[in-house]
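Where a number appears in this text, it was derived from the coordinates with a stated rule and is not lab data. It should be emphasised that the depicted structure is a prediction, and the values quoted were computed from it without experimental measurement.
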Structure I
Amino acid sequence: MKRENIRRQVGQMRRDWDRRALENARHYVATGRKEWSDDDFFAAGEQELRDHILNDLENICQGRDPKSMKVLEVGCGAGRVTRPLAQFFGEVYAVDISAHMVRQARRALADLPNVRIFCNNGRDLSAVRRRWWHRFGIGGRLEFDFAFSCMVFQHIRSREVIASYVSEVNRALSPGGLFKFQVQGCTDTQPNPNDTWVGCAFSREDARKLAQERGFELRYEWGADTQYYWLWFFKK
């Protein structure tokens, strides 16, 4: 029954985000404006890079040259953060559940040859693995140096789906690599079972338990009890 519930939730999530992408993709990615110019939309992504990447390079790069790093982005939407990530790091692999979001992101980032964007199934990285194996052969090791997700998990109301993504990222990260991501931290906010906008909330204890069960060390956290609860998960 739980598997069937997850399947239904993921299906609804895909339908809702495809609808949002067709209606006004950039607004639903960043709700601060109804209409975004290209310059302003990607400038907002550059601000996310400054806020969450450039001021944290010791944890993210761990002494490596950013241009030598392979990075994974979970939930790329229309490519707002993907573009600055690709301008800073060597290679970026990005996934999103919405085919219409992926189409817009690919079109907007077509000038960047170091970006690969995939429409995934909404719970794992199998789409990336298949392309990786097509490129490098079955058995080729899919390995990222850093993984990032911003304003994505706050919309997922299934704790099991989020845990599945965390497990998948652990599987794909290099030893000691960082998965830096943000979840809903307002534990007094209850998700609507008929909606895919407000996701399930994580307390500090929930976050520690998630890290422990999925092979990570929760080394830092910021914004507990808020909508923007940031977690630093280092692969053990």
Structure II
Amino acid sequence: MSHSKVLLVTGGSRGIGAATAKAAAREGYLVAINYVSDAQAANAVISDIKKSGGRAIAVKADVAREEEVIQLYKMVDRDLGRLTHLVNNAGIVGRATRFADADTKMIKNVIDLNVTGAILVAREAVKRISTASGGKGGAIVNISSMAATLGAPGEYVWYAASKGAIDSFTIGLSREVVKEGIRVNAVSPGLIETDIHASGGQPDRVERMSPLIPMGRAGTADEVAATILFLLSDQASYITGTNVRISGGR
């Protein structure tokens, strides 16, 4: 077990998180995912990984809440061993609307999960991965969004702001922990076919926005997962503090 690569993928029950968890298991990682409410979707991912001979666990945890983040890591420590890799993926967009009409509670929920939650998850990961605290070193990939650059006007301005925070956080953290054996990078997916659009009240968003993409189509969760897996791997050994756009040229 001491040579195992142990990966946590937050928000791993669907979309990019699920695709990443499955791809990582195929590469030999021991995988933990968390979910907030959809146990069925989370268990389907775990079952899929186990069928192909991998090892994985699902833990119910709201990573916007510190006590649940700490509990999540205790479960990973106990069931899989000391963490070596993190994909900081859990995130929500809120309901699409003009900014002036945005509900305060919704904005707070997005910031609590996408910013505070991601930072807390990364903090607990650093404590385990850092060679300064007895870890083996490893890598963190934060999931940002092209929204941080494009601003998402008329739809999700607060979400774009939350991902701008992740971009800054990635740069700062990467420089702080680079001498402790941890590489920290981000990916910024553009328009990707996942159910996050329906959750924001725009189930037709992929179809509507695809013509705006230079490549003429939305990306897939598997395409994003492939880039994340590269950044986690030793092939990316000289890459840290970098943000890779996965956006079909947008």
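A compact table of results
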| quantity | calculated |
| --- | --- |
| Among I, II, which structure scores highest (criterion: volume of the Cα convex hull per residue in Å³, for residues 9-80 alone) | I |
| Source structure (of I, II) for semi-axes √(5λ) of the Cα gyration tensor in Å, computed value 23, 22, 19 | I |
| For relative contact order in percent (Cα under 8 Å, 6 or more apart) computed as 16, the structure of I, II it came from | I |
